[in-house]
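These are the structures, in structure tokens.
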Structure I
Amino acid sequence: MKLLGRTLLYAGLDSEAFNALKDDALAETHRALRLYSMFATFLFIVMAVFELVTNGYFAQNIGIYFAMAAICAFVWFLTRRVVPTHQDLVLPLAYLLVTAMYVFALILTMLHTDLPAVTFIAMLVLAPFLFTDRPIYIVLLNIAATAALCVLAWLFKPQRIAIGDEWNSITLCAVSIGAAVFQRRLRFRALAQARRIRYLSETDLLTGAKNRNSYEQVSMEYADRCQRSLTCAFADVNGLHEMNNAKGHKAGDVMLQTVAKALLERFGSDHVYRIGGDEFVAFAPDEPEDGVKRDMRRIADELSAVGYDISVGIISGEKGSMDLPQMLADAEKEMYRQKTLYYQQPGHERRRR
């Protein structure tokens, strides 16, 4: 039972791993929802026009075709304009679309009691592949929809057709549930693997900061990420080479990890980059320069208390007028000026590289 519960609730993963993948699953569902809603809008419009041409304005299905086209267009519009800034709407819209499809199929069953429920059967097969979420939800949705079809078929359809619809829907519901569970296990495992690969490609494994590769790819995007201003902090760990020579590379690693931890706690894991052996760059979007300088002085004092020293250059710029490459160059220049002053202090000359 425990294995079944984990499979239905977390797609075979533990709860922590599943929750870590929520944003990736939402992004994937967003892309799929955008594509499916656009395609469905076009399909229902074509079906409505065809019904209009062949059977006239009072055709039995034309109203529901146009209604479904409107719903799908509404979902597509929201995925384009609203969802990018309101990710919490992705799953409600996905369930709205799938529920609307099931309701559409059930209405067709009511309108054509003399025909098998082919559209509903097709929806049972298609639904598990429309979005990525906990398996339990699509299982419950499919069971509820199948139960509704069985009741409607028993109440309104001829017995021969009703029995066929009921058995077909129950059989396909079981197949659909199996497919939903299996597909979600595969998708979440694939998301976990992709996340791991992305982490390894973007992260400096020693310190936990982003690596040089990630820095080269995204650093120039910070000019667009900020709303008002951007502050850059260029930090260098003083004495790493001497630490390695005097106490070994393990001690040097601890020094780097300690500095990186302080920067990560202040700027966050998405904004700190180790770009060289002892060099870090951190970004603070929409934060005042004075606040960043004050925090960096505090960090420098805390590191100094445990025997480590850093040199820091901090530069800020306003959105729309900033020259980010020049800002980074100026921050690096200021960092080297601070480093020069550090080595000019008595007692530090012997550690000069």
Structure II
Amino acid sequence: MNTNLTRRSFVAGTASAAGLALAACGNSGSNASSSDAAATKITFCLDYTPNTNHTGIYVAQQQGFFADEGLEVEIVQPAEDTAEAMLGTGQAQLGISYQDYIANSYAGGNTNLVAVAAVIQHNTSGIMSPKELGVTSAKGMEGLRYATWEMPIEQATVKQVVEKDGGDYSKVQLVPYTVDDEISGFKADLFDTVWVYEGWAVQNAIVQGFEANYFSFISIDDVFDYYTPVIAANTAFCEENPDAVKAFLRAAKKGYEFAISDPDGAADILCEAVPELDAALVKQSAGFLAGEYQSDAASWGLIDSNRWSAFFQWLNDNNLVEAPLDVNAGWTMDYLEA
């Protein structure tokens, strides 16, 4: 059985659609001097190319929040593999991951990383389609072409939401396709429905004036309210440098709180650090995510144990991991201060 849970090809396509083909960012906008021997150096690995999920990190860098905590942070991108590999080997001390990526890592024996904060409080992914098709819930996918990237967890998710919505999954036409631009794909009639992230692709449709429908997976089944993305850390680094991890998260929290209170200002900071980004899309996305980073949580970054374990249990129940997971493993709130 193919148990690879990665959405890397999907994430890559989504980034490409926004014109994000960038090299490693390096220490963009750092207020800490590399000659400052007192500073604790941290390599922070993104999951792919910079986007609005990372806004709080860039704000913390540009505003000097990391420097204020005695940290010198270098922001990098994974060269070929995902951030999990770099975190697992200690090449990066902290980085961006996802709960399902961590599940895959743990099931494969890499337990050298742990989620330490939720970047976005709820799963903001779902299905987008041209408005004219009238797809307002999962049952409406029957008889239509779904652009699949042929991953077991992806197809299992779609199957469950379609069936829970009273539909027949066998009537969904799976069209293998690596989506690099959802809007262009719709206009070229290559597919009818596609898995997207509301904070990016749906906002891109708005910016482009493309009329689309969207429904979220969590509106149909709350088992899919898993954490995507998260800030993860190398476990050995956490154990050996707990104060540095706490300091990093204090600064990151300030960065995301800035993005919540001033999304336009945060968008400007991200665009200044990464000028290749589409400024109109970044601002639109930043405005949406301002209400999602913390959402209904008491404060930014909190991870709920019941939601975490429910998703791991679903992976176990559906044989989507190489080995059964400890449903309570892979995360900690020991380093995030309220």
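Results, tabulated for the structure shown:
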quantity: Comparison of I, II - label where distance in nm of label points 7 Å out along Cα→Cβ at positions 204 and 260 is highest; calculated: II
quantity: Among I, II, structure where mean count of other Cβ atoms within 10 Å over residues 84-91 as derived comes to 20.0; calculated: II
quantity: Test item: relative contact order in percent (Cα under 8 Å, 6 or more apart) calculated as 27, pick one of I, II; calculated: II
quantity: Origin of the derived value 60, 24, 12 (semi-axes √(5λ) of the Cα gyration tensor in Å; candidates I, II); calculated: I
quantity: Winner on FRET efficiency 1/(1 + (r/R0)^6) of positions 100 and 300 (r between Cβ atoms, R0 = 30 Å, to 0.05) once structures I, II are ranked, highest first; calculated: II
quantity: Read-out helix-only ellipticity at 222 nm (-39500 (n - 2.57) for each DSSP H run of 4 or more, over all residues; to 500), computed value -23000, structure in I, II; calculated: I
quantity: Structure from which 28, 20, 13 was derived, Cα extents along the principal axes in Å, for residues 140-179 alone, options I, II; calculated: II
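The numbers here are math on the coordinates, done by the rules we state, and not lab data. Given the structure is predicted, the values throughout are model-derived calculations rather than measurements. Cβ atoms are built from the backbone, for glycine too; each structure is taken alone.
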